[in-house]
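Nothing in this text is a laboratory measurement; each read-out follows from the coordinates by a stated rule. Since this is a predicted model, take the numbers as computed values, not measurements. Cβ atoms are built from the backbone, for glycine too; each structure is taken alone.
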Structure P
């Protein structure tokens, strides 16, 4: 199942490692939005200050999830219900998801404050100040042990959901 643009690069690298009989393990971890400082210093052309798309989680949740994914040793792991929801929606109705994100995506990535045209960014040089782990969204962010789903479990979930939809379609057709 292909669900992200990085998958071709990831799969190519995995194939090369297997070909070379490398002992390296490559693990893809798909993450939801986290409260990191990237939104304060990344280049942005949005009209308002950027923010992670809610729900927002604390970076410690990401670290915990990545450690658990490594311990699991599965090649592909999805972290958090928002990630699973987005990937399942993309599997069933990618164009519908695109239209939904076209209408809601920008607003959900912007805060209320207008972005300054002189906003510092780290595209060509580092932004001055102390590096830190947390961004400015502590009040909106939550720390929780996030759900982990393997790619195999997701494929099974999508298959079962497809069976349920097909069964409902048959029941509706018979009732008409």
Structure Q
């Protein structure tokens, strides 16, 4: 696999596969396979998810996670250059771990807007894997298009998430 996906680390000037990219692909595949072919070993997690308290705790954990991820946009908007590199690394690792947070909250895709929320969030994660930094895409068009798609999907995810929270509390 390392021959298929190579990235350049500028500090060492050598090609290597970045760990967060590998974990991101692995966890997205794990999440998708869990939704497509639900394994029996998740029955214990499903039992926990029937608890209103567990759903709220994992839901608020996801909300805090999403808000935390938006710190990168805040840092970029305020042009705090000395913190951007550090926040990008954290942003990438948290993005790679996101499927675990989703799986803890919901072991099925839900219906209607919940499915749209999940698909949009998966779109954010998949576009994150194709970040122009990872594959040294220096094409200006690619950078702008990638950023527009990734941020648009993240914004849509936040809107769907707000709707999900509202509906969850209005009907309980």
Which one of P, Q has distance in nm of label points 7 Å out along Cα→Cβ at positions 126 and 158, as calculated from the coordinates, equal to 4.1? P
Given a computed value of 1.12 for Rg/Rh (Cα atoms, Kirkwood Rh), for residues 70-109 alone, which structure among P, Q does it belong to? P
Identify which of structures P, Q gives the largest calculated value of FRET efficiency 1/(1 + (r/R0)^6) of positions 46 and 134 (r between Cβ atoms, R0 = 30 Å, to 0.05). P
From P, Q, which structure was log10 I(q)/I(0) by the Debye sum over Cα atoms at q = 0.11, 0.14, 0.16 Å⁻¹ = -0.64, -0.97, -1.16 calculated on? P
Kindly point out which one of P, Q the value -24000 was derived from, the read-out being helix-only ellipticity at 222 nm (-39500 (n - 2.57) for each DSSP H run of 4 or more, over all residues; to 500). Q
When mean count of other Cβ atoms within 10 Å over residues 94-101 is calculated, the result is 19.4; to which of the structures P, Q does this value belong? Q
Which structure, out of P, Q, was relative contact order in percent (Cα under 8 Å, 6 or more apart) calculated from, if the result is 27? Q
Origin of the value 0.95, where FRET efficiency 1/(1 + (r/R0)^6) of positions 62 and 86 (r between Cβ atoms, R0 = 25 Å, to 0.05) was derived from one of P, Q: P
